[in-house]
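Peer 1: Following are the structures in question.
Bear in mind these aren't lab numbers, they're just calculated from the coordinates by the rules spelled out. Treat the numbers as computed from the prediction; the structure is a model and nothing was measured. Cβ atoms are built from the backbone, for glycine too; each structure is taken alone.
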Structure I
């Protein structure tokens with residue numbers, strides 16, 4: 001894994017193509033689509049595909065872009081061409097969406113409601129609900145169906161950001177994901193259904209928050225039949241701070257615990273720190289040698305795809321949940337004008353792209369995630385806790401931290 005020291009899954013570089021629609025100028029279709037194609041022809045990692053196959057696909061789809069009557073319709077033509085390119089980390093993001101993603105990876109606070117919407121067959125469903133965030137504090141739950149945003153259907157709300165999922169991966173595995181555009185202090189009125197046909201209104205005030213804060217707020221203890229199980233949700237493999245955070249939690253908050261449930265569900269992150277994370281659980285520098293359960297779902301991707309794979313392969317953790325996304329190729333971001341940012345892969349990650357791209361890691365224990373109208377229930381977490389207790393029972397509680405671990409903790413508390 002030495003190559004990870006030089007390359008991360010997010011981001012590679014930015015290409016700036018300054019192009020905006022001047023005030024008062026009528027929309028003319030084509031430039032956005034052409035900018036996307038040119039960027040891919042110059043930078044997409046697969047030279048054979050970008051020089052031989054891509055021009056043919058572009059020629060086939062360009063008439064659709066030229067028929068567009070608005071930027072929204074032209075973006076759909078862009079999504080169509082991206083859906084024909086066999087790679088993950090392909091999508092057309094808004095500038096807002098790119099900035100939100102980069103802010104989360106860098107652990108920066110930003111105005112947010114603390115959730116995103118999944119577009120499923122049942123409608124727009126609350127997901128990615130951050131622990132301790134504004135939406136959770138207001139009473140929203142994962143699985144709630146949103147039927148109106150400030151009185152408008154979600155699909156027509158001006159607050160609904162563009163989809164930020166992978167274009168090539170089937171929507172059944174990677175459904176469209178939308179953030180809501182808000183400013184700090186704004187209060188959004190949501191009409192939701194926790195049960196079909198039974199609507200309620202919940203107001204959520206946007207606040208400065210982040211996935212990083214959600215990770216911190218997720219730290220908690222579950223007790224089952226006398227077994228103490230520590231839990232934390234690693235929303236991203238953040239660009240910095242993860243090994244230090246885990247070290248503090250494992251050596252302080254969970255020191256007297258019998259097992260750990262490490263939640264790797266939802267999104268990905270940087271691969272550069274993964275060797276250090278694994279080193280906390282394996283090898284001469286390990287500080288946690290007690291049972292570990294790792295939770296995964298179909299949106300465990302990129303850096304966390306690798307982490308789930310290695311924790312299972314090395315016998316560090318029992319993997320519970322769904323197969324991972326199999327989306328392991330670095331993302332590059334290019335400004336293609338019209339408030340649009342193209343996410344695409346410009347190079348492969350040594351070893352892991354060939355090993356894991358479109359090859360999901362299967363869980364040891366398969367559990368389907370909850371869907372619409374789940375009312376906050378979490379079958380993957382419930383089974384993870386059961387598995388953690390079982391592992392403690394089989395392994396026993398005598399496997400306490402090493403002498404070096406106890407010395408380390410003692411020094412920290414001095």
Structure II
């Protein structure tokens with residue numbers, strides 16, 4: 001069992017997040033989970049839109065019980081502030097003057113229209129890194145278009161080339177994958193900008209497009225066309241019995257691969273499954289296996305149905321083969337392998353109790369670097385701590401700001 005990190009790796013970095021999309025929230029979470037002192041800014045009353053996204057813990061739609069919001073906002077402090085009011089903008093300038101990074105996901109030009117653009121912010125804080133996330137970037141013919149995760153998938157080529165079957169309509173990926181990819185790209189960009197600031201003393205404006213983040217991920221999506229002129233189409237896995245198709249076992253499903261077979265995939269699988277008909281020449285190449293995929297599937301499926309998932313994995317791994325077990329979230333959470341590596345982190349939330357969170361997916365010196373500091377903040381939970389203790393406002397001033405719905 002690995003130990004948990006005590007001090008965050010990025011504890012010297014201060015982040016102000018004013019984002020209303022998963023990309024910005026996830027980017028800020030990645031930094032916060034490595035110890036960055038991160039403050040999340042939300043509109044008073046309503047809060048981040050993710051607070052209203054199901055499923056809700058306990059089934060009741062409440063601001064502090066959305067599993068989406070709870071998942072995306074660990075290790076942050078939370079405040080409320082109305083940027084549409086002049087008093088709110090003045091407070092925002094004070095907050096932005098004291099941080100290293102501002103993360104925002106307004107439509108292009110909105111922050112500048114409020115008098116809070118990069119030039120204004122850096123006049124108060126020359127070393128500031130401003131990460132602006134939008135669906136199509138800050139300029140270009142599509143810059144002013146609205147978008148969402150599915151639009152980014154469609155415009156980025158995923159629906160055409162990657163997801164779904166060839167003989168069916170396009171099918172989107174789930175779980176906001178384009179937004180989360182953009183969030184990871186944002187974290188990388190922020191760290192690169194901070195490194196450059198250490199070298200030059202200058203801050204940076206970062207223009208991050210969700211669509212471009214999706215396109216830039218190597219996946220056999222763009223490169224086949226940009227390198228060879230071949231336009232890939234979705235459905236490549238429909239006939240790949242050995243490399244992509246989910247096949248049932250006695251207690252679940254697995255995905256077989258030809259990896260680890262030393263160039264002799266059918267010989268190795270024929271031996272393991274005790275099925276000599278797999279040695280037929282019609283299954284010798286990837287192309288011929290696709291041409292005869294139904295016959296191949298009908299030979300392999302009955303053999304796999306005799307195995308339990310874990311037994312099959314152990315038998316194949318012992319021979320150096322590679323298979324993928326299709327595990328449920330319950331199986332993942334209770335995985336003895338992940339438990340041994342200390343992957344999950346438990347955080348306490350005042351409203352819903354103990355929550356188990358996935359770690360960052362890497363260890364430093366054998367240690368999970370995600371601090372066990374705090375779960376997602378309640379709406380406005382740290383208003384007093386930030387406005388009174390950090391900015392020096394009095395209780396009377398806080399009361400007037402609340403009455404005017406500035407905070």
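Peer 1: Of the structures I, II, report the one carrying the highest value of mean count of other Cβ atoms within 10 Å over residues 284-291.
Peer 2: Numbers: I: 17.5; II: 14.1.
With respect to mean count of other Cβ atoms within 10 Å over residues 284-291, the highest-scoring structure among I, II is I.
Peer 1: Separate question: For distance in nm of label points 7 Å out along Cα→Cβ at positions 204 and 316, the calculated result is 3.2, so let me know which of I, II that is.
Peer 2: Numbers: I: 3.2; II: 4.1.
Attributed to the structure labelled I.
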